[in-house]
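Read the figures in this text as sums done on the coordinates, not as results from a lab. The structure presented is a predicted model; accordingly, all values stated were derived computationally and were not measured. Cβ atoms are built from the backbone, for glycine too; each structure is taken alone.
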Structure 1
Amino acid sequence: MSFVRNAWYVAGWSKDFGTSLRAVEITGQNLVLFRETTGTLRALEDRCPHRLLPLSKGKRIGDTIQCGYHGMTFDGTGQCVRVPGQQNTPQSAYVETFPVEERHGVVWIWMGTPALADPDDIFDLPQFSQPGWHLHHGDALHIRSHYLNVAENLVDPAHVSFVHPTTLGNAASENVPVHVSTSGAVISAWRWIRDAPPIGFFQKFGGFDGNVDRWHYYDLHLPSTAVIDFGSIDTALACSEEDRNRGVRVFALHFVTPVNEHHTIDHWMHLRNTEPGEEAAAQMDGMFRQAFAEDKEILEAVHANEQRPQRRRPIRIAIDKAPTVYRKRIRDLIAAEATEDLGEAVAPSFIQHD
């Protein structure tokens, strides 16, 4: 198993879920989601405990789901409320439920132990509620790749020069050093490209015709939420790293959801401090789609090769510092979930000397 369970993952945008039954898979677990008449969103195990038919193939009856095979009916708490042909409901006649929260038009589901679900742990960004920032939901990009490949790509500024030469990067950044910080909870990688031609994205949305100073800050929040803070400003303004709001600044947010071992969904959105209005948002979406399609092609090709027999191990190079730390932290989280901590022993029969 290569998934962190005790985490909030994005199931989709709030607008995608209505009163109809919708099947979703996250970390290999099949779920069925629906809104009750009150508007509350429910997430249930998508498996009837009788003959294991997915409940998503049943139908809504009020605020319950009726299994499409033999009519067993379950409410939003997962409890069986009707078994056709008998008066009693067996104690084992229930389906698991999963905590659900909605923030900023995003649906989050906790995939681990329900008692550990803390809504305060859901990703947030101050700019969500600050004036002057414009929020826009993008797409759900389906990628035939393991989610670790997708997530580590989002803490890797070095690939931008080669994968996105006409949209998010250009040759000016190829040999610019990447700074990495792995000391905190968030893994960060960043670099500034000073006094260089603007990339295609900011030629269009920044209106720059001379050289600019531009930046890329990649922050990876475990297990798989990435924030890419990138922007540009006229070189003559000598912008400091702490004063990026003076320039044209965009946050590209990637909520990377592991569907299963071979399928990932990247729900992406953006925040910008420039060009309000849906027309500008739609134009940005077009450029993002082009750039993210470039990532998709690379990541799917890498994953396909990973499934083939390997005669020797892949190598790591200097730019891999952040992805390497990321992989280790994920392994540690998975290992921690595989055991139960019973706390300090009382009157232990061993003596520890270190």
Structure 2
Amino acid sequence: MHKRLFIPGPTEVRPEILEELKKPMIGHRSKGFSNLLMEVTPKVKKLFYTEDYAFLSTSASTGIMEGAVRNCVKKSCLCCVCGAFSDRWEKIASANGKETEKIEVDWGKGISADMVDDKLKKGDFDALLFVFNETSTGVMNPLYEIAEVMKNYPDVMFLVDAVSALAGVKIEVDKLGIDVCLAGVQKCVALPPGLTLFSVSKKAMERAKEIENRGYYFDFLVFKKYFDDKQQTPTTPIITLIYGLNKQMDDMLKEGLDNRFERHKKMADYTREWANKNFELFAEKGFESNTLTAIKNTKGISVAKLNEELGKKGATISNGYGKLKEKTFRIAHMGDITLDEIKELLSWIDEIISTM
């Protein structure tokens, strides 16, 4: 029996999208692929709210996290660390020989605009590494407030991991002055994993020209050259997922992006209300995510057992991440999931925990 995925990636993929993945293969250097890429890219730019470049990378989001560092950081970067994935980005920067300084808070806490401003005033940084939505903790950091601070530091590249937020929350890349924004498609975009979408500003492209040893696979200037000159990707793309992305973008735009964001908020509000009634939220007040909710296991239930019982009903949620295993559990309300599905899931959890 298939278990519907209420986990923060991969998320549930609709049958209509899976059907799209069955289309016949084409050559990635063919006119047919160029036509596909040029058809889907303007739609992706609408999702990013950008007039600058938007690219498709056949990789996990981690690849573009590394690419952003290699293309935009000459020497040092400021890393906002509030969970497992923001901590990973700092480690990626260090592994690439960059100097790093951290703004670090306890898991469950958020990064404020004042924290960022205070550090940038005192340091000499090439870039800010900022995770908008920390998937491990259910914390959504204040992107718009921090973007206002970043406008005071125009020489600092604003690099944003929007992995578990893009297509679930509005991210107006150009308006916010984001230089690189990246997200894998297996979360709010609701496709199978293997493809990362990312935007690159003109300023970031200019910065890349100043940096040696950018590598090749994630060199933004190589992406730009292949797109501009050939309307292709630098290396073999995951064509099946790009078919799916094209269909999914059409469906998203038909739903209406603002309607999609509002649906995510309604699911988040309902889940948070349920969590506050039955347990406690893990995220600090004011920093709660609109795409997934991390819940403190205040009743000391076996999350593994809860998931086992949910599996019998055809659903699965996530245990706490890493050191939070069994101390928290996470319910994702992202992608193409509906409010009615969330209500059904939570009613099942109520039923199960009443007998535990």
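Structure summary
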read-out: At a computed 20.2, 63 (Rg and Dmax of the Cα atoms in Å), which of 1, 2; value: 2
read-out: Which of 1, 2 yields 1.3 [distance in nm of label points 7 Å out along Cα→Cβ at positions 41 and 233, calculated]; value: 2
read-out: At a computed 17 (relative contact order in percent (Cα under 8 Å, 6 or more apart)), which of 1, 2; value: 1
read-out: Computed 17.1, 50 for Rg and Dmax of the Cα atoms in Å, for residues 105-176 alone - originating structure among 1, 2; value: 1
read-out: If distance in nm of label points 7 Å out along Cα→Cβ at positions 129 and 153 is computed and equals 1.4, the structure in 1, 2; value: 2
read-out: Which entry (1, 2) yields the derived value -5500 for helix-only ellipticity at 222 nm (-39500 (n - 2.57) for each DSSP H run of 4 or more, over all residues; to 500); value: 1
read-out: Comparison of 1, 2 - label where mean count of other Cβ atoms within 10 Å over residues 33-40 is highest; value: 2
read-out: Given 0.65 for FRET efficiency 1/(1 + (r/R0)^6) of positions 217 and 289 (r between Cβ atoms, R0 = 25 Å, to 0.05), calculated: source structure among 1, 2; value: 1
read-out: Answer label among 1, 2 for the case where mean count of other Cβ atoms within 10 Å over residues 193-200, calculated from the coordinates, equals 24.2; value: 2
